[in-house]
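Since every read-out is calculated from the coordinates, none of them should be taken as a lab result. Note that the coordinates shown come from a computational prediction; the quantities given were computed from them, not determined experimentally. Cβ atoms are built from the backbone, for glycine too; each structure is taken alone.
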Structure 1
Amino acid sequence: MKIDTPARPRPRGRPREFDELKALDQAMLVFWRLGYEGASVADLTGAMGITAPSLYAAFGSKEGLYRRVLERYQTGPGAYTWTALTEEPTARGAIERVLRESARVFTRRKHPHGCMISTAVLRCAEAHQPVADLVASLRTSAVELFRERIARGIEAGELPPGTDASAMARYHGAILQGMSVQAQDGASEAELLGLVDVAMRAWGGGAGRPRAR
């Protein structure tokens, strides 16, 4: 899903003296670790190595920065989902690859555990509701991608004609979001892969095997 962002303010005065992509990556880690409301402007500028006026000049607001960070996440750490859904020749293979790669990504040591979007802004102050609505729409879009891929699998004869693609998509979306929570709570990659094995039994024929790395 493409995020609609407000028009970016034109820079005034001296040109920016920071690498915007590197700054976004640093802001991503702060938002990922602390959440939208938990991340203060001071936290963000300290990690990005810029001043508050520079942040506002470049991104307009904290919300504007968060929107850019979500875009960056979708084309960076979160891009594997789209790749798996488009590369795998079968619906089952695509969904299983997403879940297995999630088990690996969610437990990496080099960034905060879990998914930045799956468990982001579930509850917030009323003033931040537009941000919560945005993240909710991204989660809904992910489930819709699952549904579309499963529906194509039904059309291809991989699953019985009466299979409920929407229900299966929501089921696997719930598994993915649950894996994110459990990773944040300390679950290991192996433990999450065990969960994937159980989840894949919904497709029949037993659980799949972990892919070779």
Structure 2
Amino acid sequence: MSFRGRENQSHPYGSSVGQLIDQFATLPGIGRKSAERLAHYVLSIPEAEARQLADAIIAVKQAIHPCKICFNLTEHEVCSICADPRRDKKLVCVVEQPRDVVSLEATSSFQGVYHVLQGRISPLEGVGPDDLTINALVRRVKQDGVQEIIMATNPTLEGDGTALYISNLLEHENVEITRLARGIASGSVLEFANKEMLADALQGRQRF
């Protein structure tokens, strides 16, 4: 029997509470103590509220999927940004994750569209170019007449390596490739940058 299984059975409230704590503990940024507090919160609320929470989790997993154009998350076939006729479809900002789109949109400084890679190239983690949406990005550039690609991958070793790989793929295409200005510190992630910093980085983007 695994350690986790023994831990569940030894919980004074019963194994079901132990299992709930284990599941909360798998969430990013949630340690064991925080997981226990969340479990106690669930135990303290009425059953109807607990069911609403469970139903909301199931509903979002069933309803949300990648946009068929940019791979941002959406409830529809095409996300609201790609469907917006006011957005400049010739200007594409390439990011690693959907949450990066949320961060950049909060600046209200970008009127183009996005392409979500769904990760970054990381050989140590077994993630290669074919595991990302890089091929779909190349097709967009060729088919949609994209004029500028903004590389907004995170300024980390893997993020910069991914941006360099993509720029090499597009080397012979008639598209300008820029990157965010380095107002974002090396080693940081877009998710935790404030909106003023992101706005400055977008406005001060540089050739890649």
Structure 3
Amino acid sequence: MKVKGIIFDFDGVLIDSEFIGNRHVAEFLTAAGYPTTAEQAMARFMGLSGANFIAAIERWIGGPLPAHFATARAEEDARIMREGIDEVAGAVAFVSGLPNDLPRAIASSSSTRWIARHLDHIGLRTVFGEHLYSGKEHVARGKPAPDLYWHAAEAIGVPIADCAIIEDSPVGATGAVASGAFVIGLCAGNHCGPDHEAALRDLGVTAIAHDFAAVARLLA
């Protein structure tokens, strides 16, 4: 491979969770009197976490979130943690086929508990070892800042310029491009509409893959 390390985003890259999560947010907001489609939720909230996620929703609805939003989200997260979320097509085979000595990490806006649970579900937990990094837990500034990617690269011992980052969301791609790595914009999940590639290219992502076979070709 032409890179010395790979950093994966998680939701929408390894597991097909982005549409599920944003559909739930859209349904909640619509029921609360703020009509929102899953596509609108994905366009505005995808890739965000913590305070940035809440702030983006409150900008969208023009005020504070209903008090029961946190409870509704917790209940949905608990359901998904019980049931698990399946892979993005081809993700397991791609990761399993990487050279054993190629450093790799996950850099996600989700919690390490969430990442570990769903890696267990798709059978990739041991492949990443301890290299699960969360914008909520490991850096002061999460995505779209590049800090989490820098943290992951340092942790796996590979200069960021020698890393490939596989990202799907505009928020994540913004930070990935700013990090100085080789960025592959993945448009393979169910959340990726016809204009997804153009949105990533507008952010400076020049390498686009519509499946993991294309990712492999880009890294060959």
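Any idea which of 1, 2, 3 comes out highest on relative contact order in percent (Cα under 8 Å, 6 or more apart)?
Of structures 1, 2, 3, the maximum of relative contact order in percent (Cα under 8 Å, 6 or more apart) occurs in 3.
Structures 1, 2, 3 were shown, and mean count of other Cβ atoms within 10 Å over residues 107-114 at 15.0 was computed from 1. A value of 0.95 was computed for Rg/Rh (Cα atoms, Kirkwood Rh); which of 1, 2, 3 is the source structure? This figure was derived from 3.
If distance in nm of label points 7 Å out along Cα→Cβ at positions 51 and 99 computes to 5.2, which of 1, 2, 3 did it come from? Computing distance in nm of label points 7 Å out along Cα→Cβ at positions 51 and 99 on every structure in 1, 2, 3 gives 5.2 only for 1.
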